[in-house]
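We did not get these values from a lab; they are worked out from the coordinates using the rules stated. Remember, it's a predicted structure, so these values are computed and weren't measured experimentally. Cβ atoms are built from the backbone, for glycine too; each structure is taken alone.
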Structure 1
């Protein structure tokens, strides 16, 4: 029985190949990506900020005592 290769295995392999090719080109003196280090830093910062914002927005953030009590009650109901 033949099994299929998982999609994420292919994605990880392609990302690794891209990173390795990029590294070889950079060491050789070529800049394969049209970004400066500053542009890259800003992009990483933007991605982290967006990810943190979405994560904080998506999760249930209970600050009041009533909300914390309701969360505990909900956990008890789910057990």
Structure 2
């Protein structure tokens, strides 16, 4: 009989999933979403920063590759 009481107290797998989904839905209602204007501005900032970092990495790579090429000619 103790085993039957134990299984009745444990929630089923699907009921736990549905409870979790209900809690996710409840929490998502509390999220403050950014405005489209702010989203656009932040996206532009990220893209510009990405381009700057990519260009800087490309310049450093070019300089080091030329340095290695010249070093190979000298040696």
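When P(r) over Cα pairs in 5 Å bins from 0, in percent is computed across structures 1, 2, the figure 3, 11, 7, 8, 7, 7, 8, 7, 7, 6, 6, 6, 6, 4, 3, 2, 1, 0 traces back to 2. When P(r) over Cα pairs in 10 Å bins from 0, in percent, for residues 26-65 alone is computed for each of 1, 2, the one that comes out at 24, 29, 21, 16, 7, 3 is 1.
Given that helix-only ellipticity at 222 nm (-39500 (n - 2.57) for each DSSP H run of 4 or more, over all residues; to 500), derived from a single structure, equals -29500, which label among 1, 2 identifies that structure? The correct label is 2. Comparing FRET efficiency 1/(1 + (r/R0)^6) of positions 18 and 34 (r between Cβ atoms, R0 = 25 Å, to 0.05) across structures 1, 2, the highest figure is found for 1.
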